[in-house]
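Read through the structures below before going on.
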Structure 1
Amino acid sequence: MMQPTIRLRLEKAYNVRELGGMSTRDNQVTQWHRFLRADDISRLSDHDIDVLLQYGVNTVIDLRSQNEREAAPDALLKIASVKTIHYPMMKGNVQNDVSQYSPEELARLNRHLGHFYVEMLADKELIFGLLKEIITAPSGCILFHCSAGKDRTGTLTALLLKIAGVDDVDIVVHYMSSYQYLANSPMFAKLPRGIDSGMMESRPEYIQEALAYLNRYANIEDYLQECGLSREQIDLLKDRLVKVG
């Protein structure tokens with residue numbers, strides 16, 4: 001297995017990063033080789049696939065809509081040793097290509113990204129099902145992704161780090177890192193001319209709105225139990241996330 005690294009430098013994916021190595025409020029550390037967050041993995045080179053397999057990836061959770069998945073199938077679908085779970089994190093269909101959105105649609109999405117994150121977290125049935133997939137996934141490294149690896153993926157990342165006990169400030173910093181990697185991605189290049197790049201930016205206020213929603217609860221366990229998770233399931237989830245000692 002490869003040595004852990006904060007960001008995997010792949011040829012055809014740009015925002016593939018670890019959730020491991022982050023300190024928690026109770027002096028623990030999130031585990032390496034358990035979770036990778038990613039952007040579009042439909043164009044992975046053979047080298048990229050080898051890197052991910054050597055890193056220990058054996059489960060992929062695809063957070064995209066059905067039409068996104070059909071337009072750009074994951075490259076790891078052809079790997080027999082990797083289990084793929086399709087779990088759309090948004091209701092309805094989403095355009096895979098941002099160039100298909102009108103300037104007005106992009107501007108509206110940009111204004112309401114934080115609210116969009118809250119809507120996902122407030123869908124308790126969706127979150128319960130998604131976390132249950134994570135809990136019951138085979139032991140190994142789970143790679144979860146959407147198209148840019150920023151919004152749907154960023155929301156799930158923030159939730160997982162919150163469950164692990166990572167401080168909100170560190171969660172925001174982790175979220176903000178997406179923009180520097182996405183700036184070189186083909187998706188960013190497809191933004192219609194004249195459009196504010198805010199749609200692709202990972203501004204702190206976006207994810208802070210999601211964290212503020214979670215902070216309405218006395219603790220993250222209360223939120224998870226309201227989603228339908230049992231105490232045992234919460235403990236299993238934390239065991240995947242955190243290295244004790």
Structure 2
Amino acid sequence: MTDVKLTAEQQEAIYSQGHNILVSASAGSGKTFVMANRIVEKVKSGIAIESLFISTFTRKAATELRIRLEKDLKKASHKTQDVVEKQRIKTALQDLAHADIGTMDSFTQKLLRTHFNRVNVDPNFRILADQTESDLLKQEVFEDLVEQYLSESSGIEKRAKIPKKIFEKLVKNFSKDRNIKGFQDVVYTVYKFASATENPEKWLKNDFLKGFDLYQKFSDIPEKFAHDVMCKLEEFLLFLEKALEEKNLTA
């Protein structure tokens with residue numbers, strides 16, 4: 001389709017069919033160009049553009065790809081003499097506005113809005129994209145959880161299967177007096193790490209406490225990590241000494 005001289009790798013990325021391919025390329029290397037050309041070739045071969053899922057990392061990239069596709073489809077239409085190809089390209093141009101070109105978030109949002117009744121989701125939901133709003137919601141959930149545990153009649157002990165006394169000890173272990181920020185920071189750190197895993201719930205259930213089970217003694221720690229652990233312990237001891245000195249001065 002293109003008049004630009006393609007590299008062997010670009011040709012393979014554009015024209016390969018019948019199997020999965022993975023194209024790894026750095027910024028500015030022509031990924032959008034290759035993607036657009038591959039889609040045009042799919043359209044010419046008879047695949048409806050509405051049947052393709054074209055995912056991009058950002059909304060801006062999706063907009064740029066859509067514009068690029070419109071331009072390349074028009075160019076392909078002018079270039080081909082095949083009547084069938086011309087009709088396929090014409091249909092693709094008409095359907096381009098409704099094609100699934102966007103981020104994974106936007107695609108799943110569309111999917112859920114279409115099939116909300118099958119997954120028991122409110123059709124008026126929205127994507128939580130604002131970080132400030134996300135932090136506020138996280139804070140609200142955390143405070144609600146703590147409040148329920150401190151309440152006598154919430155029933156959360158049975159649902160979470162963690163006795164109230166154990167929960168209180170856990171909070172106290174990471175907190176200072178009535179300030180539970182230390183415990184909150186630990187919860188947020190675990191949440192952040194778990195969210196980065198492939199299956200957060202599985203990681204929490206199977207791997208979260210694995211470090212405690214493996215390293216009961218200092219000699220259990222692999223040699224390549226031992227030095228870093230010693231440095232951190234020394235820093236912690238210095239911190240404790242300083243805290244004790246300050247406490248003695250104020251006593």
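Coordinate-derived values only; no laboratory data. In this text, all values refer to a predicted model and were calculated from it rather than measured experimentally. Cβ atoms are built from the backbone, for glycine too; each structure is taken alone.
Just a few scattered comments:
- For Rg and Dmax of the Cα atoms in Å, for residues 136-207 alone computed as 13.8, 46, the structure of 1, 2 it came from: 1
- Which entry (1, 2) yields the derived value 4.4 for distance in nm of label points 7 Å out along Cα→Cβ at positions 88 and 128: 2
- Taking Kirkwood radius over Cα pairs in Å as the measure, the highest value among 1, 2 is held by 2.
- Structures 1, 2 were shown, and relative contact order in percent (Cα under 8 Å, 6 or more apart) at 26 was computed from 1.
- Of the structures 1, 2, the one that 0.85 was derived from, the read-out being FRET efficiency 1/(1 + (r/R0)^6) of positions 72 and 176 (r between Cβ atoms, R0 = 35 Å, to 0.05): 1
- For -20000 (helix-only ellipticity at 222 nm (-39500 (n - 2.57) for each DSSP H run of 4 or more, over all residues; to 500), calculated) the corresponding structure among 1, 2: 2
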